[in-house]
1. Of structures 1, 2, which gives -10000 when helix-only ellipticity at 222 nm (-39500 (n - 2.57) for each DSSP H run of 4 or more, over all residues; to 500) is computed from the coordinates?
2. Computing distance in nm of label points 7 Å out along Cα→Cβ at positions 178 and 202 gives 5.9 for which of 1, 2?
3. For distance in nm of label points 7 Å out along Cα→Cβ at positions 50 and 226, find whichever of 1, 2 sits highest and give me its label.
4. To test your reading of the models, identify which of 1, 2 gives 18.0 for mean count of other Cβ atoms within 10 Å over residues 194-201 when calculated.
5. One of 1, 2 was used to compute relative contact order in percent (Cα under 8 Å, 6 or more apart), and the result was 14. Which label is that?
6. Looking at structures 1, 2, which one was Cα Rg over 2.2 N^0.38 Å calculated from, given that it came out as 1.00?
7. Can you tell which of 1, 2 yields 9.1 when mean count of other Cβ atoms within 10 Å over residues 90-97 is derived from it?
Structure 1
Amino acid sequence: MADKVKNVIDTIRARGIKMVDFKMIDINGQFRHVTIPAEDFGEDVMRKGIGFDASNYGYAVVEKSDMVFIPDPDTAAVDPFCAVPTLTMGGNVMIIDTPENRPLPQYPRNIVFAAEKYMRESGVADKMYILPEFEFYLFDEVGWEVGAGSMAYYVNAKQSYLNSYDEGKGVVVPKQKAYHIAKPYDTSYECRSEMCLLMEEAGIKVKYHHPEVGASGQFEIEPMLGEMSRMADATMTIKYIIKNTAAKYGKSATLMPKPVYGEAGSGMHVHMLLTKNGKPVFADDKGYAGLSETAHYFMGGLLKHIASLCAITNPSTNSFKRLIPGYEAPVTVGYATSNRSAVIRIPAYAKDPSERRFELRNPDATCNPYFCYAAILMAGLDGVKNKIDPHANGWGPYDVNLYNLPEEEKKKLKGLPASLDAALDALEADHAYLTVGGVFPESLLTNYIRVKREECLKLNSIPNPAEFDRYYNS
């Protein structure tokens, strides 16, 4: 530890750092932070930590809310968005106890570490690698109002067909036709390139960035595969960089799943694979799509628990406005090769055994990434443990376009929950696989469901403009 602290102090001196910023994560997967003068940083801070009231973060009860944040020096990086030179650090939360503090089981980062520990102890694998795809919208203008006498929102992107009359320049992207579209229509190329360069500086390798289908400013940035716990941290950093770089360019970034009616929604598809002793666990040339029996059982676990997983991977009421037919969003509980209408898609281009994998397509970036990735791992491991065969259970493979099936055939398919309320019902009924090994504390899940129920109740009680359009003159 002393060497790591020295390295941080050396960085502070070499980069002229004035402040050290500690970033914590609340129950919703949002950053909170506390900042100290750089001159006060030292081994004492690393050992004793920073005290705070965890009840305001959503995962601790008030009478036991005094916690300590212990910085992780491996996460230290210069924050590129602070005018005052600032070093930022993540870390873990501890319960104040005697004779020693102990990790808070409910803290998101600790849950990811617990899930990885359970995976190693299971003997199935020693590492999980994931690749989340980040779809998001960039708007040049955005605003909303929620009041007793007025209810509205407004979004605008210079490149959008919605803006063709106002701009009058003829540089317009037609509805749902933005996929990989080039300049002059791609008006945010420099902004996104800077995002990627900042991610690289933060130690996050980027595969590519490009315009996505939504013409009103939808884009994607895809990183390279990384270990699950590191990618959970990276997910927080990527979202931070996307939002702050957009602001620098005078734009507003949102990763909400369905910000524009009639346009493609934004998901966070999660690719995944396991290794053991450096060797791929999911590869088998004789298996369907080159995947092993273990890979199929892992998919079986995901598909068995998909309804309850949605409460964690898609935790907003807006999430379920994306999970509808017609926009390449997954709607069917099943698996297939190169089929975007199934919840699990096996990319045909992953030919090398070390790259054999599949993606879970329903998650979106409103999730707490630590909860999301840990829950995915626990569901998959449950499938391996109980040998849940997705084919035997009638979940595929679906190597046809499920959107185009006759209505009679569609009725035979099982769909995802249609609302957050339904997903929370499923989580209440099906969460034992998450609590195995003490990975997800029962108290956290109870509290999480309570918080989300309250969120649903409030949002479901608010009239919206579409209801006026439909019912005002009824």
Structure 2
Amino acid sequence: MLILTWLLTIPLWAAAQDGGDPAAGYAEARAELETALVTRLEEFAEWCTKSKLYGERDRAWRLILEYDPNHAAAHKGLGHRKNKTGKWIEGNSRRPPKNRSDEHLAEVPKRWGEAVTPFRDGLLDLLDEHSEGLSPADRELVLNEILAIDPDDPRVRAIRGEVKLGDRWVMPETASGKKRRPAMKALVQAGREGAPRPERLTPSQELSVDWTSAWSTPLLRVYTTGEEREALDTANAVHAARELFNGALGVEAAYPKTFRIFLLADPAEKETLLLNHPDLTATDRAFLERVEGAGIPHTGDFCHWANNVEQRVDGIVRISLNWLLRDAFDLDTKQGWVHEGFGLYLARNVVGTRLNWFAQPSRYLPKKKDDEFRARLYDKATNWMNEAHLMFQRDERPSFRSFLNKNVNALTSEELLFSYVIAAYLLEGRPDETPELLRRIGERSAPQAQVIEEVLGMDVDAFDARVRGWLAERR
């Protein structure tokens, strides 16, 4: 049986304003709607009996009992009997009834609609009438009650902002993502296929490093001390990253005019590069000594010296996307969730990996569990969306509000993963609003929480819940 529960939380001030008891007024109006519904369902059941549609008749009787639990005809029709205490209980021998005629089956949707639609409309009118005194939870109970009667009720689905995707009702963002994901893959493919073919340069002693090969395109120069395949793949990926970024966000972000990429197969070679780069201060060198790759400050030089090819290519793509975020929206590491979320999500679309990130220890997991969690995130076979879904099932999990204003270096591993999900939600589900959201955040003229509410039409907590609801549908 359905469980239809109503909780009304109209505040006392409303009663004082109206000179009456709004809860009592609601209850009286609702009782009238229920009585009328039962009457129409009785008429529907009688028509089903005459039409030999016994399965449909059972549906009406069961719904009648939700609103009139002591309805004798419905109980008897369903094969219930009274026990010694006078309570109706289900019998054991009744077989599920079947429709015995096809002659009137086509009329069922129309007649069922005539029975239940006035009740639906009446409940929605009551919601409007009592809108100021109802909590969101109260409204949701009524909407769920209507959907329990008709899961495809168009008015309620529209009120909840849902659309049909196959045989499911989902958020518009979920339906949008179904189209956006292949579209972004197409942008990457077009970017790779449209990238100019690099021309070989004569290896030089640029920055006193012994480069094994060097390549040039109209956009960049790339130098490597490793295999030339790495240099060519990096150049191609960087071209594709720009096409994806601009296509997905509707902007025309550009790389630096003098754009050089340095790939060091042996991490020890970074000492030579850092020592001989003319634009580095002692402070810059001290910082770069502690990382595996970075953009050289105040230049268009991107460097990476991790000890494996995959991480170097991934790292250069991340640095490239960071540059584009600054160029298009003036966003940097101070906006940690944007920097990491968008960088990781877009890099994953370009090169299939997410290998360059740093996070503080978990606030919720013991060290061993956090280490295991991080290891799963570094594993390129891990589905980060599934990992996030599991994270959101835990009693202790991050809230967006808790890390909204953190910089990159303050994010925990869970917050970094949440940032990735938020970026996916925005790029897949809210593509039209996302550029404006990023532009406004980059302007720094208002708090991020205010910008989110003004651009997306919901406060930070509602946005948090929306993202988690979307993730549950996306899986």
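Every read-out reported here was derived from the displayed coordinates using simple, explicitly stated rules and does not represent laboratory data. As the structure is a computational prediction, the values presented were derived from the model and not from experiment. Cβ atoms are built from the backbone, for glycine too; each structure is taken alone.
1. Answer by label: 1.
2. Values: 1: 2.1; 2: 5.9.
Answer for the origin of the read-out: 2.
3. 2
4. 1
5. 1
6. Source structure: 1.
7. Matching structure: 2.
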